[in-house]
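Each in structure tokens, the structures are laid out below.
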Structure P
């Protein structure tokens, strides 16, 4: 496509070095046979190197907490599994942090995205993400939030024919167990109903609490679920302490 472009992930440094060596090889005034032999050797180096990198990264699990001025956004990138974007921050947070971050990872289309709850600083950024890329397939909370930003997002997903599923306590999605909220529950504040996720990563228990409010935390404790963990990722709720 004329004047088209595509985003790619940052290549390994050694691949850039091999590329420079290949350019230098073909620029030298030497016989074609020598150039061909050298190119085959460099190709072999690349194939071996990629095989080593692939083997070394097997089992990698990356969880990135994106630095936003307000709201929150997480990106989960497990090796050999589907990546997951959790919330998208505010409009400015999405424009200046989330979208550029995904571009550096080579994304031309957004990954599967989970919306923890309907507060503006968590869902408004999906509009900016849709303008920059497209609207992602969504994992939604069972709570019917009154936020106009949340309602706009759900309506946009219907118009764009983006896939959306609803998950609640007892479900699993993208390798995560959903611990909160329960289907049919509706607590007073939006952040009390935030989706909470948990999973084991190589024997390490990880909990993602979003900015679960005080009433939501009480509900979670009273649910009788095993909440023991090694790592907790939590952001500040609108009112009260994070834990």
Structure Q
């Protein structure tokens, strides 16, 4: 892999994972916006790269504020169209890791989910959610694989694993796609306020706080549009997810 792989280079919590003359990939921490919002004072990835590193970069995809992990941007404007095409043609493989509520009544099955999603207004929470629809909407396709079951907990209302560690490969890029698909399997992501990601059992049985949706953009795999080299860019787990995966024995 050409370019620089940097161990540090914090930009409001950002870590630069890869950089060459054309591209830059960063590890976005949870809580930081990918791009500008209605509030110009709120920090975001694009502004921080410019203000602190003097890097003018164009964002080609985004992560929800709560989601951590790999974001890819272009520095060379001549490659903007090429990178846009890679995303549009689904030639960039995206892998996410999620920690989910388990569903004791349903044995896990690795599977490919294909359906259509459309937005719906959640009047109670004053937020927009996505839901599966039978007609209309946008096609959403996700491949799901179980990495490991979480550790068992024992008590009057639970006996067995209380969370699952899942790998998700979205083959389309719809809003909240992975979150909706996992919730549809009765395995909402831990800490997800929109789709039922309860954290009661984690807090009751383990000394860990869950303060956000535990979804992490683990890696991007693509062919560099100029050099034609294969790039595999990975973001390490953030501390909150790492603490829980260590309970499973992950190092």
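No lab work stands behind these numbers, since they all come straight from the coordinates. The model shown is predicted, which means the values in this text are computed figures rather than measured ones. Cβ atoms are built from the backbone, for glycine too; each structure is taken alone.
Data overview
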| quantity | calculated |
| --- | --- |
| Top of P, Q by relative contact order in percent (Cα under 8 Å, 6 or more apart), largest first | Q |
| Read-out helix-only ellipticity at 222 nm (-39500 (n - 2.57) for each DSSP H run of 4 or more, over all residues; to 500), computed value -10000, structure in P, Q | P |
| If log10 I(q)/I(0) by the Debye sum over Cα atoms at q = 0.15 Å⁻¹, for residues 81-216 alone is computed and equals -0.78, the structure in P, Q | Q |
| Source structure (of P, Q) for distance in nm of label points 7 Å out along Cα→Cβ at positions 41 and 225, computed value 5.8 | P |
| FRET efficiency 1/(1 + (r/R0)^6) of positions 89 and 169 (r between Cβ atoms, R0 = 30 Å, to 0.05) derived as 0.75 - corresponding label from P, Q | P |
| Distance in nm of label points 7 Å out along Cα→Cβ at positions 33 and 65 - structure with the largest value, from P, Q | P |
